[in-house]
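What follows is a set of structures to go through.
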Structure I
Amino acid sequence: MQVSLTSATDKDSHLISEMAGRIWHHHYVPIIGKEQVAYMLGQMYTPEAIQKQVEEGQIFYLIIYNNATVGYMAVSQRDNHEYMLHKFYIEIDKQGKSIGKQAFEAFLHELPEAKKITLTVNRQNYKSINFYFRLGFYIESVAEFDIGNGYYMNDFVMCKNI
């Protein structure tokens with residue numbers, strides 16, 4: 001099983017948008033509902049929104065498994081040694097095959113100077129929370145983020161010291 005990362009380019013924003021739609025509709029509708037999923041996809045995952053995030057400093061990676069794109073990640077640097085992992089998603093039919101673990105290991109090789117990685121995860125997203133625990137993350141705090149239109153993200157802030 002071969003997992004690697006490749007830097008996403010401008011032309012990959014459509015692919016990332018399509019993957020997000022598939023993954024989010026399957027994974028998040030039971031957690032936050034169809035309306036909030038549609039709102040968040042519109043805010044974060046149109047090709048234009050992805051481009052704006054890149055302009056604001058996020059670096060997107062495609063997760064490659066056996067020569068096929070099966071997911072994506074996005075990260076930004078907070079300071080010299082601390083990074084924010086904004087996105088980490090794998091296609092539903094590829095989950096549970098150790099691809100996420102291998103992708104995270106490849107991700108760490110992209111950031112050899114990293115000392116700390118922070119992320120946010122929905123407090124009801126038990127599958128992902130447990131995955132992050134297995135990777136060595138811990139819960140640093142509980143947070144609520146007003147994302148507009150009457151919606152909130154009720155998250156854990158999780159960290160991993162490298």
Structure II
Amino acid sequence: MRLAKTLLKQATEAKLAIAFAESCTGGLIAAAVTELDGASAVVDRGFVVYSNRAKTEMLGVPPELIGQYGAVSEEVARAMAQGALKHSGAQLSVSCTGIAGPTGGTPTKPIGLVHFAAAREGQTTLHQECRFGDIGRSEIRMRSVEAALKLLLQII
């Protein structure tokens with residue numbers, strides 16, 4: 001919550017609205033920020049895009065991109081963050097897409113792999129890959145919230 005408070009303060013001071021594009025966290029990043037008083041000054045909207053179809057329909061992620069790289073990839077995370085900006089009134093966005101487990105991992109995309117991206121109007125989209133390991137679904141999701149908030153703070 002300390003990170004969410006810092007983010008809320010900095011975004012409010014900079015008069016920046018935020019959009020959230022979440023897959024494996026299912027809305028937890030937006031929930032962390034909206035838990036705080038004053039969130040309405042910066043939160044524009046959240047997209048929970050768990051399915052590939054939702055990523056395409058709600059954020060404009062090209063199906064070909066998902067087909068080529070997979071939903072859990074740098075390319076899709078970047079497209080999600082950029083799509084959240086395009087389909088909102090926000091100036092900042094963050095996205096996450098990953099494998100929280102306990103199933104779904106592969107040798108190349110193991111459980112605990114999460115890709116994040118943060119976009120800001122007029123700036124290069126940031127990307128971060130985290131490999132949390134098979135530490136349990138809840139812990140992967142909580143660490144993903146922390147990583148996403150830190151990435152947003154970086155782009156402010």
Which of the displayed structures (I, II) returns the greatest value of relative contact order in percent (Cα under 8 Å, 6 or more apart) on calculation? II
Distance in nm of label points 7 Å out along Cα→Cβ at positions 12 and 100 - structure with the largest value, from I, II: II
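Looking at structures I, II, which one was Cα extents along the principal axes in Å calculated from, given that it came out as 39, 34, 32? Don't jump to the answer; show the numbers that get you there.
Details: I: 39, 34, 32; II: 44, 31, 22.
Going label by label, the one that fits is I.
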Can you rank I, II by distance in nm of label points 7 Å out along Cα→Cβ at positions 4 and 20 and just name the one with the largest value? I
Origin of the derived value 13.5 (mean count of other Cβ atoms within 10 Å over residues 76-83; candidates I, II): I
Name the one structure among I, II that helix-only ellipticity at 222 nm (-39500 (n - 2.57) for each DSSP H run of 4 or more, over all residues; to 500) of -13000 was derived from. II
Please state which of the structures I, II yields 0.6 when distance in nm of label points 7 Å out along Cα→Cβ at positions 36 and 124 is computed from it. I
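Read-outs throughout are calculated quantities, based only on the coordinates presented, and are distinct from any laboratory measurement. Keep in mind it's a predicted model, so treat the numbers as computed, not measured. Cβ atoms are built from the backbone, for glycine too; each structure is taken alone.
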